[in-house]
Structure I
Amino acid sequence: LQAVPRSMVVVGAGVIGMEYASLFAALGTKVTVVERRPRMLDFCDEEIVESLKYHLRDLSVTFRFGEEVAAVEKHRSAALCVLRSGKKIAADTVMYSAGRQGQTDDLALEAAGLTADHRGRITVDADYRTTVENIYAVGDVIGFPALASTSMEQGRLAAQHACGESARGMSDLQPIGIYTIPEISFVGKTEEELTDASVPFEVGIARYRELARGQIVGDSYGMLKLLVSPEDGRLLGVHVFGTGATEIVHIGQAVMGCGGTVDYLLDAVFNYPTLAEAYKVAALDAANKIRNITRIDT
């Protein structure tokens, strides 16, 4: 692009699509997001996604869920997106972002005795070894989560295994970072996953506007959400939306990884003023809710 477009259609409301949609919306571009599924970022906590959606709508982003692009026509002055429903959207430019594709087409995999699926993904075992004993694969070519952070760790573990070095497997507590504006980051389970599994939980929330640091940085929309087991106080999930989300999520990741409970956050002293203080506020919120239920039960 030679200049910031006045208007843009983003096809696909996945991670990359929403990152670019929010980026251009922040630059003043009028963005329309087209997604064939009923919601965006469907692996994230729904409340967090709704917060992002509200924020982007405030920046004049238009969402077309349950819609598919049938054709894109290139005209002299603009592009015209034709949807299967018959709607037409004119825009300066169209960005297609409908899922990651492993770049394996030009690797001549068949010469090595390997095959890939329709998205260029190769099957590996727990040590990232392919069906050919001396070939390993990591990153986008093995599928989800296809993040730079997890891919680097996969590469380290694959190299250790290939060289006969002992190594611990990758933890299930992998943080997800989405660099929308504002950021989203989470680790652990979502409310929907816990509800579907019939796992009881309590929610503790801290809003950035309640924090001195949130007011200092001018973030009135950010929030941190803790999902806490009412039985033993374990953290089941940590979800953050707002300034520095991809940074402060690691505090929750560390507590969860070390088997800590909400009591650790209740008793800890956080630097003031910081966004990390949100953990103590959210922990107090969750603990108060659990205490109220306990009093009723007794």
Structure II
Amino acid sequence: LSAGDRVLVCWLPACGACPSCKRGQTQLCLAGFMNAGTPNFKRPGGDVFGFAGTGTFTEEVVVGAGCAVPIPDDVPFEIAALIGCGVTTGLGAAINTAEVEAGSSVAVIGCGGVGISTIQGARVQGAAQIVAVDPVASRREAALRFGATEAVAPDGLADAQQRITGGEGFDYVFEVVGKSATARTAYEQTRRGGTLCVVGAGAMDDHFQVNMFELFFDEKRILPSMYGGGDVLRSYERAIALWRAGRIDLESMITHRVRLEEVNDALDQMRTGESLRTCIEL
């Protein structure tokens, strides 16, 4: 790093020395995450620590060196902001974790920014059918623009599965909500021998249940995906390369822009599902 470098902020920095980092699984590095303990803000009365060692919604911030990742000059800051979290998570789930095969059938439950990125990842991998599932009509419409071949409300998923797969189930189902109920739905919509990829970050007291017989008999793979399921810096590089080549559309994911003082509006847009991604500008 040098003064004046343009950077994106990584909330899960790699220490480079722990067993996870040495295996190339920097997304699992807890050492870097736990050591990103530099106070992000200083004020009278004590230091303030930002979430995940980064802190946002501010004009200036202090972060650990591993959190500041230089970006090429041709990458706009708003594109870097998307790649720094949701895009890397969604793309990586399809490419790194699930390794979606060309010609396969895919369902994505939850079509916010991460879900849309998952859809784009499945499209890049060559999936033949991609069904987007979301209760918000505007997000279903958006999913079709980003590569979904069909978009349905949750109550239409079973019918889509029957029509597309003959009732067998999808080859890959991505749960991008973080709820045990939707994870269970995803499991049931996955074909025997297929893959359920859990992308949504859920609560510690929300338990996903599967009985031991179906776990054995159905031979479905249950794959959690943390921050894209692969080396974080390599995932950043891949996302930038795909964006440069026009293989993924990141600009159109920014549906709203607000000023910093309007940050509460951005949070409301996220909660209601009105936006895919809201860019906060100074």
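Only the coordinates and a few stated rules stand behind these numbers; no lab work does. Just so it is clear, the structure is predicted and the values come from calculations on it, not from any experiment. Cβ atoms are built from the backbone, for glycine too; each structure is taken alone.
Each of the structures I, II was assessed by Kirkwood radius over Cα pairs in Å; the largest value belongs to I. Matching task: 0.60 is the computed value of FRET efficiency 1/(1 + (r/R0)^6) of positions 92 and 244 (r between Cβ atoms, R0 = 35 Å, to 0.05). Pick the structure from I, II. The read-out was computed on structure I. Can you tell which of I, II yields 13 when relative contact order in percent (Cα under 8 Å, 6 or more apart) is derived from it? Label of the originating structure: I.
Determine which structure produced the value 1.0 for distance in nm of label points 7 Å out along Cα→Cβ at positions 12 and 228, calculated from the coordinates; the candidates are I, II. Source structure for this number: II.
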